[in-house]
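Structures are listed in the sections that come next.
Each reported figure results from applying straightforward, stated rules to the coordinates on display, with no laboratory input. Predicted model, so just to flag it, every value in this text is computed and none were measured. Cβ atoms are built from the backbone, for glycine too; each structure is taken alone.
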Structure 1
Amino acid sequence: MTRGVILDTGPLVAALNPHDRHHGWAREQWAGIRPPFLTCEAVVTEACFLAHRFASRAEDAVIALIERGVLDLSFRLADHVSAVTRMMKKYHDLPMSLADACLVQMSRRHPGSVVLTLDADFRIYRSDTRQSIPVWMPDN
């Protein structure tokens, strides 16, 4: 069991796609986490788009996770748009996606949380106090 987990697109899609190279890792991580996962609508949008690429109705599985309370979408971009916009400008050279900016903002609002991700850019992003964002990702 782990503390609050903020879910990025990569592990969500990997958990649903048995052909994804990180499928086993993602499923293993999910098994040790008590829902709900904190995430945002930008992640859900990305996941639905990517899921549809490997199975025609795979986005239904993403929506089902919301319906079952596995995904917590309580983050409201409208409440954090200034901070999210500032971050996207700060990290424009990566570039930082809207979903990543929302997740970093969520990590700032949920001290002690960890971001479950496949995206190495999260090792670059920083908190308000210039600390690294706690991440949980595969070693390779």
Structure 2
Amino acid sequence: MGKEKFRVVVGGVVTDGKEILLGKKPETEDHPISGEWHFPGGHVDEDEEPEEAVLRELKEKTGLGADVHQILTVYNTGTGAIRILYHCEAESNEAEAQDGLEEAKWVGVDELGETLNDTAEEDSMERDEIQNFIEKLKKMPVV
């Protein structure tokens, strides 16, 4: 039996206070999440660490710098990729859609599930680790 090959992709659950950054790919792109809101991210390049990749992807797609805090979850996307979702804290809230994004927007934690409902991101939202993170975020004081 041959070995299955997976690519590694990363995503950032990027926070600024109690808001989370989402990106939207153009509907015309031939991509599994075309036209859907998602946590920004992308592929890990050869010889690149996943933490470096999530920071690079955030910069390329939104212009934002960020600090990586922790891995929230790792899972099989069902499309030949293993996805690592990181919690990242944005250095500012001035995100602009760039490099493969049609739109970038900040949403409150209470709007997150509603915005991501019926998207490819729904799989990650159903994960206990993400739900626990969102509950903790809701309880955090706004600084």
Structure 3
Amino acid sequence: SVGSNAATHYANGVSGAMLSLSQINSAATISQSTISAYVLANPLSTSAPLQQINEQYWLETCTTFDFIEGWNNWRRSGYPALTPVVYPGNVTNGTIPRRLIYPATEISNNPAGYAAGVADLNGGDLLTSRVWWDK
């Protein structure tokens, strides 16, 4: 047992995330009454709990400037539903990147390992190629 139900843990997590913003800057402090009202108005849904949890996680990680973690969790969970942005010269043609490309030092210092790694990628060493767990 984890001591409570999912809805309570969700509410506590959302509250904690909102409270933690004051650690970044006191101007970002959210009052307890505002937090309580938000949590009460946005309880954990029984129809889409994973979506809600991952959207709140996205908000927390991106609000606290942990963009790589937010991106990694999006790749893992698929939440939130993101809209690709297409602009002239976009290197991925409007596809949200799925991975980082290998650095030039990997190519020059480990050519055999680089070649083996790229061979395992569907599409080659591109931002849009998916890693093994992101199929």
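Here mean projected area of the Cα convex hull in nm² was derived from just one of the structures 1, 2, 3, and that gives 12.5; the source is 3. When mean count of other Cβ atoms within 10 Å over residues 99-106 is calculated for each of 1, 2, 3, the greatest value falls to 1. Structures 1, 2, 3 were shown, and distance in nm of label points 7 Å out along Cα→Cβ at positions 35 and 59 at 2.0 was computed from 1.
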